[in-house]
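Each in C-alpha cells, the structures are laid out below.
Derivation of every value follows stated rules applied to the coordinates shown; laboratory data play no part. Just so it is clear, the structure is predicted and the values come from calculations on it, not from any experiment. Cβ atoms are built from the backbone, for glycine too; each structure is taken alone.
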Structure P
Amino acid sequence: MRNQYSDQFKLQVVQQYLDGDDGLEVVAHHLGLDYSMIRRWVEQYREHGPSGLRRTRHHYSPAFKREVLERMWRDGLSIRQTEALFDIRAAGAIGRWERQYHSGGLIALEPKRTGRRPMPQKPPSPPPEPPSDGERSHEELLEELAYLRAENAYLKKLDALTREKWATTRGKKPKPSKG
C-alpha cells in the first residue's frame, strides 16, 4: 500500500531541504523517507512551484506520451528531469512508456482495458417450431408415445420411492404402490 502524503507535508519537507544545509539523504533519514521521493518533490517544486506538489490523476494520450519521450531523447534528459518538466507525478510512468514504445511503437502506448472483457453477445435464436401432429409420420408419433410412457413410468416410480422413504421416517408402514 502506498503512503499518500499531504500537499502541505510535501511542501514542508521541500522547504526544510531547501532552507537547510543538509543533503537529501540526511533529510530523508531524519524524516524516515526515501531520498529519491524527496528529490522528486524538490524537482517538481522547482519546476512548477507549490502546485507541482499537488496530487493529480491524469490519463495521457499516446501522442502526449510520444512527445514526452521524444523530448527526453532529443534533449538527453533523465526520466526524473522529464517527469518534473512535464509535471508527470506518477513515479515510473515515463520508464514504462519508454519500454512500451520500444516493444510495440505508438500503438503500445494506447491505454489498456482493465478487468474482464465482455463476452460477445449472440442473438438468441428462436427454438425451431415443432411440426404439428398432422405433419408427423406414424413412426414419429409412436416414438414420442413410447418416450412419454417411459417418462410417466419413471415419475410414478420416483413418487412411490419418495412416499416409501417419507413413511419409514415417520414410522408408518408404507402403502403399496401401483406401478
Structure Q
Amino acid sequence: MAEAPEILLGPEILLEAGEVARRVEALAALIAPRIDDETVAVCLLTGGLWFAADLTRALSRQGVNPLFDALWLTSYGDERASGGRVIVRSGLQRPAEGRRVLILDEVLDSGLTLRAAVRVAMEAGASEVISAVFARKPWPQPREMEPDFVAWEAPARFLVGYGMDAAGRFRGMPEVGALD
C-alpha cells in the first residue's frame, strides 16, 4: 500500500492584507512630515521590497516623493535565526551625501541589520538617518538599534508573508502569517 503524501499546512494568518494596507497608510501619515522629495528612501533587500513599495506609494499620496534606492544586506540566509554577522551584498547606488536617508525594512528582530544599514548610510555622508519597519518583534535583550517608526508590534513568532520568508517561500503573500 502506498504511503499517503505529506500534507503541508500553510501559515496561520495574523494580519489580513487590508489591515497591512491600513497600517502602511497610517505609518506614511506619520513619516511624511519628517521627510521631503530629496530624502533617499532605502529599501533593505530582499524582504523590505514589499513594504518599501507600498510605503513609498503611500508617501506619494501624502504629497512626498522621496528618491529611491536599495541596500542588499544579509544575516539570515535561509536560516530561521541570524548568523550574528551582517554582510553587505550590494551598497547604495544613489548619492546620499548631505541628504536625509529613510531606511525601510519589513521586520526588526535584534536590530543588527538596521544598525548596519544606518552605518552604511552615515558612511555615505547622510545628514540624518531615520528608519521605519513594518513589524517589530519582541526581543529578549536590548537591541542593537530601534527604528524611528513601526507599523505593527508583532508577536514573538516565526513570521512569513509581506516580504518575510521561510527559506525564500511565502514572501509574496499579501497577509502576514506565522509558521510556528
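General observations
- Computed 2.9 for distance in nm of label points 7 Å out along Cα→Cβ at positions 123 and 147 - originating structure among P, Q: P
- Given 25 for relative contact order in percent (Cα under 8 Å, 6 or more apart), calculated: source structure among P, Q: Q
- Computed -7000 for helix-only ellipticity at 222 nm (-39500 (n - 2.57) for each DSSP H run of 4 or more, over all residues; to 500) - originating structure among P, Q: Q
- At a computed 0.75 (FRET efficiency 1/(1 + (r/R0)^6) of positions 19 and 91 (r between Cβ atoms, R0 = 30 Å, to 0.05)), which of P, Q: P
- When Rg/Rh (Cα atoms, Kirkwood Rh) is worked out for each of P, Q, structure P gives the greatest result.
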